[in-house]
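What follows are several structures.
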Structure P
Amino acid sequence: MSLASSILNYFGLTKRSTAEMKALYANGDSRFFSYRGDEIHYRIEGRQDEDAPVIMMLHGIMASLQTWDGWVEQLQDKYRLIRVDVPGFGVSGRVADGDTSIASIVDRINALADHLQLDRFILAGNSLGGYISWEYAAAHPARLKALILLDAAGYPMPLNWLMTLLTAPFLRHAVRIATPRFVVQLVLMDVYGDRKRISSHKVPVYQDMMLHKGNPLSLLNVFGELEHMTPERVPQIKAPTLIMWGEKDRWIPPANAPLFKRDIEGSELIMYPGVGHVPMEEIPEQTAKDADEFLQRVL
């Protein structure tokens, strides 16, 4: 790579095509599901026998299916694992018809479950993925064996610094022009409870996900969705539910965790001291162990 290319890449002034993203981040476990003009990227890992319980995993804003690497490593011997690049993010890229509403994403996830012929399965989601997951649980109760929510969006909350900046009229579309690496570094430092846990390879991965053409617009559209969240359907959830939350979450208030526990009958709550917004990425061994123990009890 030339010096000029390196500089442009560092400051996030280049964009990555879908072909480039596939070359970089698709692997032998990757699959693509075509639906409503989208190509949804997902991976199938772990046990492949018919008796294996299935966990589908959905990531949060600005992230990708790589956020579940640690869970795959810990759980692959016990479960069939399906992790998805949420439409609008990761290698899946832009939503073709422009409909990034939560209802639209839930429809796409349900179509993927139909495509994979999943009768009943476990759904785990973090942040935006948690919002999608509990909305799915309310809309399709017969399909879920269990639900795991990690720092899930859903209840009204103050916008964090990044959301505040990107919803300001004069900065709203800056992210569509550039996503500098130092900004990505700042975001990760804000997302993690313990910054020493951020591995060096994560920053360029997160940056690449935001350089995929169309993903920045999805981010802006989803921020608009989060300004109008309503938790009115949360009490409709009937699946056994585990709520996980980092006590140092700076993005979604830890005070929201007991609201989910209050409104989901029979749910369980685990709080993690010193951990931030992405517990499954920051402390994968402990969170995977807790998820497995919960699932062994309720399945």
Structure Q
Amino acid sequence: MRVIYCGHNQRGSVCLNYLDKIEEIEIPLVIGHPQHDTTSSYYHTIENEAESAKLNYIAPENINVLETRELISKIRPDCMVLVGYSKCLLRKEIYNIPKYGTLNVHASLLPNYRGASPLNWALINGETQVGFSIIKIDEGIDTGPILYQEKIEVAPTDNISTITTLINQKVGPALVSTVIAIEEKLKLSVNQVRSEGSFYSKRFPKDGRLDFKTMSSQQIINMVRALCDPYPGAFFRLCGQDYVVEQATAPLENFRGVKGRIAKIFQPDSLIALCQDGGVHLKLKSPLKKNAIEAMKWGLDIDGN
């Protein structure tokens, strides 16, 4: 089985390592994202993994260019696999080149949570079950036939980091078994109904701003656990300074008062904020500055108004 592999970030690296260890699978070409500056252990190109495995590696700005199409056609792959590859959407002229088409790993239980940041959105919405799907790419975004799905239960203590780690542990073996039996998997695949499920848009760091006046304590908790490391984090602004929340939990006491204010400060990095239905306990990544602590005495709202 000749497989062209397109990937990025930690999940892309994990799956490449799984596929490369299988004797029945040959990887004549690896396609990654172009290099960019990052200190994150999660967001990185898969170039080092490809080089360590002595695999031919390219990182075009646009995979759809004629040069890349000709290279893929020359290789004559049985299939192409995408894991975390989001540099650009593949055109039909590219994804239809392989004999069995192109597969994509998507971190949701399709048809729900098509589109960007599916795990983040699922946790923000308080889902108790997530998962991943392996689909054959078609002309839509995450709308192709489903070859494989696996469900994962979400505990109240889980966050984006723990869920991502768990999915990364499970997706490699699932991808290997799907690729090896691709002909049979395609025969048994389940077509998606485009009008069913949901599509979610891309998220940006600014979307993580917490609104204590309109959000409930559970919504605050969900937002924080959905955006913790390796993501930029949920945050609030006080006295012109942004504070990233590392953890949010329900307080032991029933705090009440004016929504959007600090009710109690335990430590400079630990406080109770008042939201729509009462208090929520926040653990900050960095301690409150002195002027922010003083703001509690002034009755200043968390959003700075």
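Readers should treat all values here as calculations from the given coordinates under stated rules, not as data from a laboratory. Worth saying up front: this structure is predicted, and the values here are computed from it rather than measured. Cβ atoms are built from the backbone, for glycine too; each structure is taken alone.
Which structure, out of P, Q, was helix-only ellipticity at 222 nm (-39500 (n - 2.57) for each DSSP H run of 4 or more, over all residues; to 500) derived from, given a value of -8000? Computed on structure Q.
Given a value of 16.5 for mean count of other Cβ atoms within 10 Å over residues 237-244, point me to the structure among P, Q it was derived from. It was calculated from structure Q. So Rg and Dmax of the Cα atoms in Å, for residues 29-116 alone, computed for just one structure, reads 12.9, 38; which one of P, Q is that? Answer by label: P.
Compute FRET efficiency 1/(1 + (r/R0)^6) of positions 21 and 149 (r between Cβ atoms, R0 = 25 Å, to 0.05) for each of P, Q and report the one that scores greatest. Evaluating FRET efficiency 1/(1 + (r/R0)^6) of positions 21 and 149 (r between Cβ atoms, R0 = 25 Å, to 0.05) on every structure, the highest lands on Q. Which structure, out of P, Q, was distance in nm of label points 7 Å out along Cα→Cβ at positions 133 and 205 derived from, given a value of 3.2? That value comes from structure Q. Calculating relative contact order in percent (Cα under 8 Å, 6 or more apart) for structures P, Q picks out P as the one with the greatest value.
Once percent of Cα pairs over 37 Å apart is evaluated on every structure in P, Q, the highest one turns out to be Q.
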